[in-house]
Structure 1
Amino acid sequence: MKITASFHGILADWIGSASAHFELPSNATHGDLMSAIHQRFKKNMPEQLWDQRKNRFVKEVIVSGKGEISKILNIPLEDKETVKFLLIIAGG
């Protein structure tokens, strides 16, 4: 299946791309997408963005419309889905 990952704000700056396309198996989950993102962009990911121990984005990154990443890793993806990643930052 074809999946597009869309990165917004400073997340796109850190990763070095506003979006990326991935070819994943037909039964892929959000966890599989996290692994694919890490494989492709790991050299660009600072520790405040990627948890090396858990092999996923830090908890401050959410998936638009799905919620917190740690709660959705087992949710299946749909072919041609666009998954939007946003970094929650405090400020005023």
Structure 2
Amino acid sequence: MVSTRLARWIRSTYPGISADAVLRELAVLDRAAEVAGGQNPERIAAALAFIGAGDMSRFREALELLQIDWRDVLVMGGLGGESWPADLERLLGED
């Protein structure tokens, strides 16, 4: 499930129907946290959305990268460090 604050960010960053497509893709990624060593699901979803930065083709490339190495997704999405909770709050606001 995509958090309210992440959904808000996606709707403001991805144009038109792209936002709905991103939200649908992320909604089925509940297992991504399991695959990613038990990482926080919002962290994974946000990193994917941040990599895309409004561009659907970049977002889809990030989804493919997730299948190869979830750690690269976190780093590329700016959430790879120990300060990721604070970084996420700074970027998305409070939940």
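Bear in mind these aren't lab numbers, they're just calculated from the coordinates by the rules spelled out. Source: prediction; values computed, not measured. Cβ atoms are built from the backbone, for glycine too; each structure is taken alone.
With mean count of other Cβ atoms within 10 Å over residues 42-49 computed per structure, which member of 1, 2 shows the largest figure?
The structure with the largest value is 2.
Once distance in nm of label points 7 Å out along Cα→Cβ at positions 58 and 74 is calculated for all of 1, 2, which comes out largest?
Biggest value here belongs to 1.
Assuming 40 is relative contact order in percent (Cα under 8 Å, 6 or more apart) as calculated from a single structure, say which of 1, 2 it is.
1
Supply the structure label, taken from 1, 2, corresponding to helix-only ellipticity at 222 nm (-39500 (n - 2.57) for each DSSP H run of 4 or more, over all residues; to 500) with the calculated value -20000.
Matching structure: 2.
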